[in-house]
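The structures considered in this document are given below.
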Structure I
Amino acid sequence: MNIADFLSPDRIKVPLVATEKKAAIEELVRALTASAGMKNADAVLASVLEREATRTTGVGHGLAIPHSKCPGVKTLSIAIGKPSEPIDFQSIDGLPVFLIVLLVSPPEQTGAHIQALAKVSRLMTIEAFRGKLRNASTPQELYDTICKQEKLLDSSAAT
């Protein structure tokens with residue numbers, strides 16, 4: 001699974017306007033639902049915020065992955081935001097986040113949902129990749145960085 005297959009530059013906000021957690025999630029839900037043609041942005045937002053209330057999605061390494069499985073969503077969809085200044089996400093490592101990856105999928109696509117969460121987490125363990133993401137200044141540059149890193153992983157897995 002490649003994250004880039006579920007993402008496009010129009011679903012990437014660089015910089016993200018929001019300066020706090022809830023507003024950042026709202027901004028990404030709006031970007032995602034507008035781009036993906038999802039009909040009920042309010043239901044998607046409520047689903048993501050409900051999941052976030054159960055346990056933080058600030059997973060460390062400057063990354064948050066707010067996510068949910070929401071009825072009415074037809075396929076796994078991803079949006080990414082890079083705030084101008086790191087945002088407090090009550091992360092497990094106590095550090096603010098510089099990258100927020102919103103992931104939404106239909107309830108019946110649990111496998112794809114879990115694979116996407118795992119792939120994002122795996123990518124973010126690569127320090128050089130995190131540095132490139134921090135330096136990305138446009139949605140296209142961030143998207144291209146993800147595509148290049150996934151190709152590197154795919155080619156190293158094939159050997």
Structure II
Amino acid sequence: MIKITFITLGRLKEKYLRDAVDEYAKRLSRYCKLDIIELNPINLPEKPSQSEIDAALLKEAEMIEKRIPDGSIVTTLCVEGKSYSSEQLAQFVDTNTNSGKNMCFIIGSSYGLSDIVKQKSDLKLSLSAMTFPHQLFRVMCLEQIYRAFKINEGSTYHK
């Protein structure tokens with residue numbers, strides 16, 4: 001069974017979001033071993049300068065890089081990434097699971113991800129051009145991974 005690792009900056013605060021993540025983790029357990037790693041984002045002042053943001057993203061990149069499992073296909077979630085349909089994401093998941101490759105999805109802090117992390121990714125993915133709260137975005141990502149597995153097995157879940 002392949003392993004999917006989610007590396008996220010920040011912790012889920014609301015119970016309903018933790019419950020949603022737990023539900024998708026339970027559903028995904030039929031298809032993969034899911035590991036969610038929550039890292040603490042670097043604290044910044046209310047109105048940080050660009051240099052403060054850059055320094056924080058660099059420190060976060062160091063934390064992230066240490067947690068990426070060796071040999072994983074790395075996907076960074078970023079606004080400038082490629083937009084995939086659910087079917088295209090399913091194909092990406094299918095290609096990697098059929099070849100036995102583990103996957104790692106990285107969700108940055110509210111200021112995004114350092115270019116260092118993005119450059120090490122195999123895929124830069126954008127789920128939408130819209131902005132979402134990071135906590136809700138995690139649920140959305142997990143749902144799309146679950147949907148990908150359901151598409152790949154020919155389930156009616158996707159309809």
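A few comments on the model shown:
- Once mean count of other Cβ atoms within 10 Å over residues 59-66 is evaluated on every structure in I, II, the highest one turns out to be I.
- Mean count of other Cβ atoms within 10 Å over residues 75-82 derived as 23.2 - corresponding label from I, II: I
- Which entry (I, II) yields the derived value 113 for volume of the Cα convex hull per residue in Å³: II
- Label whose coordinates, when relative contact order in percent (Cα under 8 Å, 6 or more apart) is calculated, return 32 (choices I, II): II
- When P(r) over Cα pairs in 5 Å bins from 0, in percent, for residues 35-82 alone is computed across structures I, II, the figure 4, 19, 28, 26, 16, 6, 1 traces back to I.
- With Rg/Rh (Cα atoms, Kirkwood Rh), for residues 67-114 alone derived as 1.09, matching label from I, II: I
Values in this text are rule-based calculations from the coordinates and carry no lab data. Quick caveat, the model's predicted, so the values are computed rather than measured. Cβ atoms are built from the backbone, for glycine too; each structure is taken alone.
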